[in-house]
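These are the structures in question, set out in turn.
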Structure I
Amino acid sequence: MVDAVIVSYNSADTLRACVQPLAGMDHVAVCVVDNDSPEESLGVVADLDVLAVRSGRNGGFSFGCNLGAAQGQAPYILLVNPDAVLAQADLDRMVAVLDAEPDVGLVGPKLIDGDGTLMPSIRRFPRVVSTWAQALYLHRVLPRARWTDEINRRFEEYDRVGYPEWVSGACMLMRRSVLAEIGGMDEGFFLYCEDTDLCARIRARGHRIRYEPTAVAYHQGGASAPRTGLFPVLATSRVRYAAKHDGPWAARAQRLGIAAGHLTHAAINVAQPAKRRGHLAALRAALTRP
C-alpha cells in the first residue's frame, strides 16, 4: 500500500493530469494538500477518489508534505509534484526496490521533462567548491566534471541503477518508518533544498538513496527555471542548508559563494531587467539571512 501526497499551490492547470492516474491505481491512497492557493485548485479533482485537504495557510512545500503524509498509514509514501505524471508500472518498479532492498530508505525514478528530454535528477550535495564553480560558470566550461556542479551531467549514468547522494524531489518514494525516524521533513525550508536536506538526513541514519532508471516520471515543469521572484527564496534555502549541514567555515564560504553566484548572474543578465532584479534581491537575501 502506498500513500501518494501531492502538494498543490495554484496548480489547477496540471493537477488533474497528475492525480487522475494515481487515483485509479490499486493499493494507492491519494491525498492532495492545497496550500491555501488564491485560485481554486481542488475543484479540478473533486470527482476523483482522493482525500482533499485545505491546509489553511501556505506553510511551504515541506509543511504540505508532512500534513499530507500524516493523513495516511501506508508503509510507503510517494511525494510527487503536481506537474509530474507517474504510471502504475513505474510506481510498481519503485515499490519493488523498497521491497527488495531494506537498506534503501528512498528511491527516485528517471525524470523526463516537458519537451521529452532527460531531466538530470541525480545529484551531489552542495559543497564549497561546487558552489563557487557555479558562481564562476565553471560548470558550463567543464559540464562533466564532478566538482563543478551538484547535478550529474554524465547522461550515460541515467541508464543504470545508482545510489546517489540525493535525487530530485519532483517524484520520490520513501518508507514511512524512515520519514518518522528522521522526524519528518524540515518545515524550515519553505521551498527548495527540502529534498536535499531530506536525503542528507536519511543517509545520516544509515539508509541509502536509490535511483531506479526503469521507473519513469514525466515532469512537465522539469525544464523550467525558478521564477525571478523566487530567486531570493532559493538563495535563502541554500544558505539555510549550508548552515545546517556544514561547519561554520564552510557555511560562511557557501554563503559568499551563493551571493557571488547571484552577483555574476545579475551582471550577465544586465539586458534582462526582471532577471537582474531577481538576482540582486537573491544576493541581498544570501548576505542578510541570519
Structure II
Amino acid sequence: MIVRPRPNIFQLFFVMHGSIVPRILPQIIGFAAYSVLVVELVSWLALDMSDFNIAPFGLIAITLSIYLGFRNNAAYDRWWEARKLWGQLVFDIRNLSRGAISLIEDRDRHRPLLMNALAFCHALRGQLRKVDATTETKAFIGSEADGLARHANRADELVRRMGRQINAARKDGAIDPIGFRILDERLSSLAAVQAGCERIAGTPLPFAYTLLLQRTAYVVCLLLPFGLVPSTGWATPLFTALIAYTFFGLDALSEELEDPFGTEANDLALDGLCRVCEISVLEALGERASPMLAPKRHFFS
C-alpha cells in the first residue's frame, strides 16, 4: 500500500512509485509509435481521410467507459471488503486477548492461546499471499509451527488448536461454561474472517469481463489514429497515447485491486496489520512489543 502525501502540481507528472504507468508503458509507447506510422502512411500516400471523423469512436468509448467503470467498481469493492475483513480481524484479536486474560487467570493457559492467535494472523497472511510464513509463526509458537506443514489449511488448524485449548481449560475447571462460550464465539469470528478472505482470494472477477474490455480497448486504439488524423494531424500520436493511458491504466488498476492480498503497490498492508495484532496482544500480556512497521519509500507492505 502506498502511503504518501498528495503530490503537488510539479510532482504530479513525475511520480512513478505506486503509479500504474510503468505497467502499461509498453501499450502507451506501442500505440504512440503505431500512430506515427499511420500519420506517415497517410502523408506519404496522400490519402484523402476527410470522410473519417471521431464520432464513431465517441460511441464506442462511452460503452467502454461503462464497462471499465463497472469493473473498476467491482475490483474496488473487493479491495475494500478485504480491508474491512482485516479490520475485523484486528478487532477480534483484541477482544480475544482481553477475554482470554479476563476469563482464564492462569497465564500458562491464556498466553499459549494468544500466541496461537498471532500465529493464525501470520498463517492467514501467508496463505493469502501464497508465501511461507513458517518463520513468523515460529516466533510465537516455536517448534509447534513445524507440525503445521502437514496441514493444507494452516490457519484453520490453528483455530482448531485454540478450540482444543479452551475446551481443555473448561474441562480442567480453569474456565466456566459461559466463559468458554464467549471465547468460542471469538474463534468463530476468526474463522468467519478467514472464510471471507478465502472467498475473495479464490473467486476472481469473471474472465469474460477482462477479455471484453481488453479486446475493445485494443480495437479502439488500433482504429483511433485513422479517425484523429484528419483533425489533429501530427498531434495524433499524443492523443492516442493519452487515450491508451486512460483505457489501459484503468484496466490495469482494476486488475491490481482485484487481488488485494498481494504485494503490489496498491495491495493491502498485511504485514503492518499483523504487527498491529502483535502489539495489541503483547501489550495486553504486559510484554514488550516490536514497534509498528514504517513505510519504505512510501510503500507499506
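A few points about this structure:
- For helix-only ellipticity at 222 nm (-39500 (n - 2.57) for each DSSP H run of 4 or more, over all residues; to 500) computed as -25000, the structure of I, II it came from: II
- Structure from which 14.6 was derived, mean projected area of the Cα convex hull in nm², options I, II: I
- Computed 36 for relative contact order in percent (Cα under 8 Å, 6 or more apart) - originating structure among I, II: II
We did not get these values from a lab; they are worked out from the coordinates using the rules stated. This one's a predicted model, so the numbers in the text were calculated from it and none came from an experiment.
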